[in-house]
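Please treat every number below as a calculation from the coordinates, not as lab data. This is a predicted model, so every value here is computed, not measured. Cβ atoms are built from the backbone, for glycine too; each structure is taken alone.
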Structure I
C-alpha cells in the first residue's frame, strides 16, 4: 500500500481509541436515559388504563409528564401517592 505510512496507522489507532473512550463515557448515561424514558412510557400507559377504569368510579388523574414519571418510576406506590395527593388537594 503506497499511501499507508506510520503516521496514517497512528491516526487510525488514535481515532479507534477516541471512539472507544467516547462510547464508554456515554454508554452509562444513555442507558439511564433510555431506562427512564421506557418507564415513563409504561407509567403513561398505566395512567391511561387507570383513567379508563377510573371514569366508572368517578376519579381521574391527569396524564402529563410529571404524573407519568411518578407512576412509571415508583410503580404502584407512585400511583397511590398520586391518588392521595389528588384527594388532599381537591
Structure II
C-alpha cells in the first residue's frame, strides 16, 4: 500500500508541475514543506511566493527559494535560464 501511495503522490506532483509549466509558471521552491496532502490523499502544491513566469531566453540572476536546495552556480550569482533548466520531456 505504501508503494502505491508513493507513486500516486509523485504522479500528482509531476502532473501539477507539468500543468504549471504549460502556463509558463515556474514554482521555484518545490520541497516537502510545500506539498500538502488532503484527507482524500490528493497532493497540492503550496507557497507560490517564489514563483515566476518563464519565457524562452529570459535570464535570471536572483535567487528565490530555499538555500539548502539551491545549486552552487545560482548561489554564486551566475545568471541562469529557467526555461532550459526545466526541460525534462
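Distance in nm of label points 7 Å out along Cα→Cβ at positions 43 and 75 computed as 1.5: which structure among I, II?
Computing distance in nm of label points 7 Å out along Cα→Cβ at positions 43 and 75 on every structure in I, II gives 1.5 only for I.
Quick check for you: by Rg/Rh (Cα atoms, Kirkwood Rh), for residues 11-50 alone, which of I, II is greatest?
I
Quick check on the output: 14.4 is Kirkwood radius over Cα pairs in Å, derived from one of I, II. Which one produced it?
II
When distance in nm of label points 7 Å out along Cα→Cβ at positions 3 and 19 is calculated for each of the structures I, II, which structure yields the highest value?
When distance in nm of label points 7 Å out along Cα→Cβ at positions 3 and 19 is computed for each of I, II, structure II gives the biggest number.
For which of I, II does helix-only ellipticity at 222 nm (-39500 (n - 2.57) for each DSSP H run of 4 or more, over all residues; to 500), calculated from the coordinates, equal -9500?
The value was obtained from structure II.
Which structure, out of I, II, was distance in nm of label points 7 Å out along Cα→Cβ at positions 27 and 59 calculated from, if the result is 4.4?
I
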